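Rule-based calculations on the coordinates, nothing more; no lab input. Note that the structure is predicted; figures quoted are calculated from it, not measured. Cβ atoms are built from the backbone, for glycine too; each structure is taken alone.
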Structure P
Amino acid sequence: MKRIADLDPAQITPAQRSVYDAIANGPRKGVRGPLAVWLHRPELAQNAQSLGRYCRYETSLEPRQSELAILTIARVWGSEYEWYAHKPIALEAGVDAAVLEAIRTNGVPVFARDDEAVIHRFLTELHRDRKVSDATYAHAVELLGEAGVIDLTGLAGYYTLISMTINVFQVSPPAGAPNELGA
C-alpha cells in the first residue's frame, strides 16, 4: 500500500502544475512512480526531474548501458517499481534477458559485452563497498571514457534516490504486475 496519495492534477498548486506539465509533456509522458511522490514538494520534483532527464536521456552512455545500470541499482535496492518500469526498456535496448534474470535472482551474470560487465561490477562495488577499486575504475574509464564514468556515477546517485523514494513511500507496480524481485 502506497504511503502517500497521488495528487489530483485538477487540484494542484501553480508550482506543482508547472512541474507536472514539464514532466507530463516531456519524454516521460506522465507523472507516476517517484515523480508523483516528489510532486508533493514541487521544488524537489523540479530539480530531481531535471537531473533525471539528463541521467536517462542525455548522458554519454548508450541506452543499453544506462538501462543495465538502472536495473542493477533496482536489484540492489529491491525496487520493484523501478524493475517493472525499466525491464522492458532494457530488453528493447539490447540487454540480454539471461543477464537480467541473473541480476534479478542475485546470480552471477555472464556478460557477452565487456562494457556491461564493467558497469555491473562498478555499481556492485560502489553499493557494496561504498567505493570502486582502482582496477574497476581504470577498466571503466578504458571502456566508457572519463565522461561515461562521471555519467554512470551520476546515474547511480539519481537512481539510488529513485529507489529510496520508491521503498520509503511503498510505490508498487500497477495491480497485476508481478513482483519479480521478491520485495
Structure Q
Amino acid sequence: MDQTAENRQLQTELYGEPLGDLIRRIGSTLRLTQAKVAEVIGLSAPMLSQLMSAQRVKIGNPAVVARLQTLEEFASRPGVEQLTHSQIETALDTVRDTTGAFTGSSPRATVSRVVSTAPAVPMSTRAVVRQVQDLFREVASADEIQRAAEVIRVASPGLAELLTVYGTGRTDDAVAHFERHSG
C-alpha cells in the first residue's frame, strides 16, 4: 500500500472517513470553498490541503477537531441546503467560537437553533447516530465505555454491543448497526 493510501486509511480510523472526502462534502453542502472551511475551523489553507490530500494524517489541535465535528454535524442536518447565506454565516460564526473545552453551554446547540428555521424533515440516520455517539462521549471516555461493556458482556451481550458500537465505534459502523436494527 502506498503512503497516501495508508494515510487515508489512518484518517478513516480516526475520523470515520478520509478528511478529503469529509471536507469536500461539507464544502459542497454549505457552498464553502476549501479556504473558507480552513478559516472557520482554524487551520491554514495549506495545512488543510495537506490533510485533504493525505500528505498529513491527523489534526493535532483538539479545538480544530471540535470545530470540524461541529461543522460536519451542521452540514449533516436535514434542511441545511435550504438555509440562506446569512443563516449559514451565523452558524459558521458559532462554529468559529467552538473551543473544544468542556463547558456547560454547547456551541452545537446554538448551531442547531440556526438550523431549526429550516423546513422540518426527518433527521438522517447518520445525524441520529452522531447524536447518540455524542451522548455517550459526553458522559464517559472511550476507556470507561469499553470497561463497562466488558463488565456486562456475559450477562447482557446486546447491551455490551450497543456500548461498544455507539460509545467507542466508528460512525460508519454505528450507522450500519442502526440500519440493521431499526426495522
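Using percent of Cα pairs over 28 Å apart for the comparison, can you identify which of P, Q gives the largest number? Before the final figure, lay out each step's value.
Working: P: 24; Q: 28.
Looking at the calculated values, the largest one is Q.
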Checklist entry - If relative contact order in percent (Cα under 8 Å, 6 or more apart) is computed to be 18, which of P, Q is the source? => result Q
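Could you figure out which one of P, Q the value 4.2 for distance in nm of label points 7 Å out along Cα→Cβ at positions 39 and 167 was computed from?
Q
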